[in-house]
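In the part that follows, the structures are each spelled out as structure tokens.
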Structure 1
Amino acid sequence: MAKRQKVRRTIILISFLLFPIIMDYFSPYLIIDGAVHGVIVGNFITFTLLFLVSLFLGRAFCGWACPGAGLQEACFYVNDKRAKGGKLNWIKYFIWIPWITIIVIIAISVGGFHSVNPFYMMEKGISVSESANYMMYYSVILLFLVPSLTAGKRSFCHYICWMAPL
């Protein structure tokens, strides 16, 4: 294995291990809740930065820093078949377009964003700070695992990921 691949795999593994801490920064729900209250939340900032980075580096975040990529990379040892290309790629846009539309409509209806709070609805800035948060954490883990184990490599990214269209 090339040194570059070892470095990449190490980075995405570390990112996955940090996922219980940073999960809310990738939450599709918190950005909607923040919009309802006119607050630019941490994941709004994260998604904006991902969009800007993707303009210059393409999907570098997806292959080099995404926590979900770290988990899916581990799934290669169980199911290393390739996900079937473009057949179901439309699903992520079916998720993404209404999601962005809802955020914009809500933000406009409340008169725009009035404040910035990167730690909005995050106790101590950590996603899994209470035992009740583990249910959400493990639900998201299953959301990554099930497609990867059943449909093949990076199938979550190809078919479901709400960040991939950025």
Structure 2
Amino acid sequence: MRVLFEDSARPLLIAHAVLGFAAVFAATHHAVASLLAAAGRPVRGQLQRFGWIAPAAILAQALFGLALYPAYRVRVRFADLEQTAPRVVQLFDLKEHFAALALALVVGASLAGRALPPKPAIAEARSVAALSAGGAALVWAAALIGLYVTARHPVGAP
């Protein structure tokens, strides 16, 4: 039985990983810029720039992850991990929840950061910083868990 995108699993996994690094770095840069804005520093340009790069990278990574999911589910999860490493399966599920929440937080922080005036009130800047830092932390957690699961049994490998 053939699984959707199974023949392309390795290149999709590599693209998913590269986009994951881009998502981690862009979300982190946006979080740092928003924390600097909360401290009163002028970082409007950084908030604007990373305000579109971070959500775009996370969304692109999620789309590649969705393309990989059928092959992972059949060839990795069912064929190996559920019998040999059920905790790894639970970690993968946690990673998926973290990634979904991170997407929502990063998009919200991005939109809020782009709407900040040049000299925002401290409460506004802190709200953006909280959204952005929370989103970045979840992106980091999802990336680290994803690397661990992939090290255990990568999709596209026998």
| query | For distance in nm of label points 7 Å out along Cα→Cβ at positions 12 and 108, which of 1, 2 scores largest? | reply | 1
| note | Taking mean count of other Cβ atoms within 10 Å over residues 100-107 for each of 1, 2, the highest value is that of structure 2
| field | distance in nm of label points 7 Å out along Cα→Cβ at positions 4 and 20 - structure with the largest value, from 1, 2 | value | 1
| note | Candidates 1, 2; distance in nm of label points 7 Å out along Cα→Cβ at positions 52 and 148 computed = 2.9; producing structure is 1
| task | Check the numbers for mean count of other Cβ atoms within 10 Å over residues 36-43 across 1, 2 and tell me which is largest. | result | 1
| query | helix-only ellipticity at 222 nm (-39500 (n - 2.57) for each DSSP H run of 4 or more, over all residues; to 500) computed as -27000: which structure among 1, 2? | reply | 2
| note | Working back from 0.40 (FRET efficiency 1/(1 + (r/R0)^6) of positions 68 and 132 (r between Cβ atoms, R0 = 25 Å, to 0.05), computed), options 1, 2, answer is structure 2
| field | Entry that produces 10, 34, 39, 15, 2, 0 once P(r) over Cα pairs in 10 Å bins from 0, in percent is calculated, selected from 1, 2 | value | 1
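Only the coordinates and a few stated rules stand behind these numbers; no lab work does. These numbers come from a predicted model, not from an experiment. Cβ atoms are built from the backbone, for glycine too; each structure is taken alone.
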